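The data blocks that follow each hold one structure.
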Structure 1
Amino acid sequence: MADQSGYLPQPQGFATAAIHAFQDPEQWDSMAVVAPMVSSTTFKQYSPANFKKFEYGRSGNPNREILENCLATLDDGKYGLCWSSGLGATTAIASMFNAGDHIICGDDVYGGTNRLFNKVCSKFGLEISFVHENSIENAIKPNTKLIWVESLTNPTLKVIDIKSIADIAHKHNLLLAVDSTFLTPYFQRPLNFGADLVIHSISKYINGHSDVIMGATITNNEEIYKQLKFLQNAMGIVPAPFDCYQVTRSIKTLALRMKQHMKNSLEVGQFLEKHPKVEKVLHPGLPSHPQHELFKKQTSGCGGMLTFYLKGGLAESQKFLSSLKIFALAESLGGYESLAELPSVMTHASVPEDQRKVLKITDNLVRVSVGLEDPEDLIKDLKQALEKV
């Protein structure tokens, strides 16, 4: 049942699970309220190949295990795995398939994902097609194995109908992977809409402090989990124990942070919509977004991401971005600090120019990650920078 705003209800017990899931102090001798950090790369065995739980840090680590289990709980999944980066997680998923297999990828995705699929995976015999979401079923071939989408998409913030795409995938016996980085499990749980895999760049909102690079995969499918668990160890795409310790700390405030990101981004978006130097604002939480109603049907809120088209071209965008004082001109997103960037020459510069043109990733498209500062200060900063254009 949706709440009065039309969104899905907030997940019950989310903040409690983020703080307590798999972190009972009685499981370690010290009874510490905060899980101890274990940096050991290897673990003593009782006898050859007879060990208590962990044998080598690449294969498993207490801090990584706590985080993986907690993340799975938050995404309403059974199995979680953490990776050295979001792209590391993507690399592992691609490695589940064989030369000659076909992957359908949404046309509007993170530039690094586009580059990995287009420039690396293709070298190892995987066939990749970048397809508009409305054409996915028509793109399926006999050798298709996986459909990969982002919802929300990066950077144009399209809303992908996860259930509809999941129905198509399962009709053709394919897997569906959904990158849900922009929304986190607090606002969206793709597994509940039929996705087989959820991917997060933990570096963004889930960690939320811009000081850890990490990725995660969540699934309810035991076979997928076993394949990825094997690849995690075999390929060594693992995060450090300290990073896992850091993220376990960070997710304890995830619910609070996402609520404030939503509040701030809506206020900023409403300001930008009224500004005469702004051509168009794309924010799924605003009624002006063409897929606002669909967005509300599969989420319980929105994060801090918005994009807008500035009136003008590259020169105007450069002037605007260079004039910001509180917003940092920087790549990435999801931290407590507000960031702004120009995807056409920064995060999505690796996307082929003809593809950027089709996607309308133009030189006047600005991507904004609204942080946790006082919203009135953020609006003042945007206002003074726009006045300089």
Structure 2
Amino acid sequence: MTRNESTYMRGILGVILIFILAACASIGRPSGGEYDYTPPVYVKSNPAIGSRNVAASRISIDFDENVQVEDVMTKVVVSPAQKAIPSITANGRRITVDIRDSLILNTTYTIDFSDAIRDLNEGNVLDGFAIDFSTGDSIDSLRISGMVFEARTLEPAQGMLVGVYSNLSDTALRTLPMERIARTNQLGQFTIRGLRPGEYRIFAINDVNRDYHWDRSEDIAFYDTIINPWAETVVITDTLTTAEGVDSIVTREARDYFPNDILLTWFNEGYQSQYLKDYRRPERKKLTVDFGTRSDSLPELTILNGPLAGASSSQWARLNAVATLDTLEYFITDSAVYGMDSMLVAMRYLRTDTASRLVWGTDTLRFSFKDPKKSKGQLKKEAKERERKIERILK
């Protein structure tokens, strides 16, 4: 190779080296790809949706991406209603449900996630997802859908428990757990699944104490017509587009479930149960009694010990009642009574029983009061005052 050729080759190598160094120096920020706007997609579950003769109480559900389950306690429900709260956890692409109650034979189970499932990164919601399976040879598949609103504002009611009874008795709602349940989503929508043919009453409540039936202090909505759910086979037309952009029309059969337009409006009747809330003796001459709410009938107090045993409160105290009659103060007027450090009092009063009825009952209450211990300074002061009195008498 001649000197000119050698110089030429070194120049070319130098240019190549410059390009390599420039490429290494300009490290671009990697693209995160397109933003994900789609919710997680169900892939499979064990047991599979619609399975029969299921004996395992652990259910696993797989999706196409990492998922999370939010507000499990307030959004996810299992039908039939469970006494022990199921354990529901998300790990990667899988959600695991452990049913802690014993499975009931020949029963359709539904796990309704409402809008609790989201993808882990963007938080896209998978709304209305539910799976069902049966512990018997058949599976109940009818559904009832609708919406719940607040009666006063017509705002959608989120997180309310909606359920049905095949027991059409007026007392079922107060005494029995709902048979099939669902929760409303953020739009107030609900779907109760796993129903068999028959007649039902439907209610919505804000089940504060999680006993799956209505207590009179809870919000409630009801439908004044008995419901008979049914299903119809319909033909649905879909448009499919190939990768080349060619559209084709296909039809398929599907099932529509009715009724799907139930409207419920909730209200609260402002009921408060009557019970003995608190009692105390804050001062030697004063008794205080607090109740859960007002009563149209005053309690009857009878002292059981001391020199006036058997006497009613009208003989040894004066009543002072607040306007709402839920707090009563008794000022003791008899020295033989307020001189006692411990008083036993029988109080007969109206209280709410388990059927929400006001009934008379009697409790025995102990009111105690002990004078506070005097300090050395107070004792010395009282001793000096006694000495002065004696000196004045002797003079």
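Any read-out appearing in this document is the output of simple, stated calculations on the displayed coordinates, not a laboratory observation. This structure is a prediction, so every number in the text was calculated from the model and none was measured. Cβ atoms are built from the backbone, for glycine too; each structure is taken alone.
Some observations on this one:
- Entry that produces 18 once relative contact order in percent (Cα under 8 Å, 6 or more apart) is calculated, selected from 1, 2: 1
- At a computed -10000 (helix-only ellipticity at 222 nm (-39500 (n - 2.57) for each DSSP H run of 4 or more, over all residues; to 500)), which of 1, 2: 1
- Look at mean projected area of the Cα convex hull in nm² for each of 1, 2: the largest one is in 2.
- Entry that produces 0.05 once FRET efficiency 1/(1 + (r/R0)^6) of positions 292 and 380 (r between Cβ atoms, R0 = 30 Å, to 0.05) is calculated, selected from 1, 2: 2
- For the structures shown (1, 2), FRET efficiency 1/(1 + (r/R0)^6) of positions 252 and 340 (r between Cβ atoms, R0 = 35 Å, to 0.05) is largest in 1.
- Answer label among 1, 2 for the case where FRET efficiency 1/(1 + (r/R0)^6) of positions 44 and 164 (r between Cβ atoms, R0 = 25 Å, to 0.05), calculated from the coordinates, equals 0.00: 1
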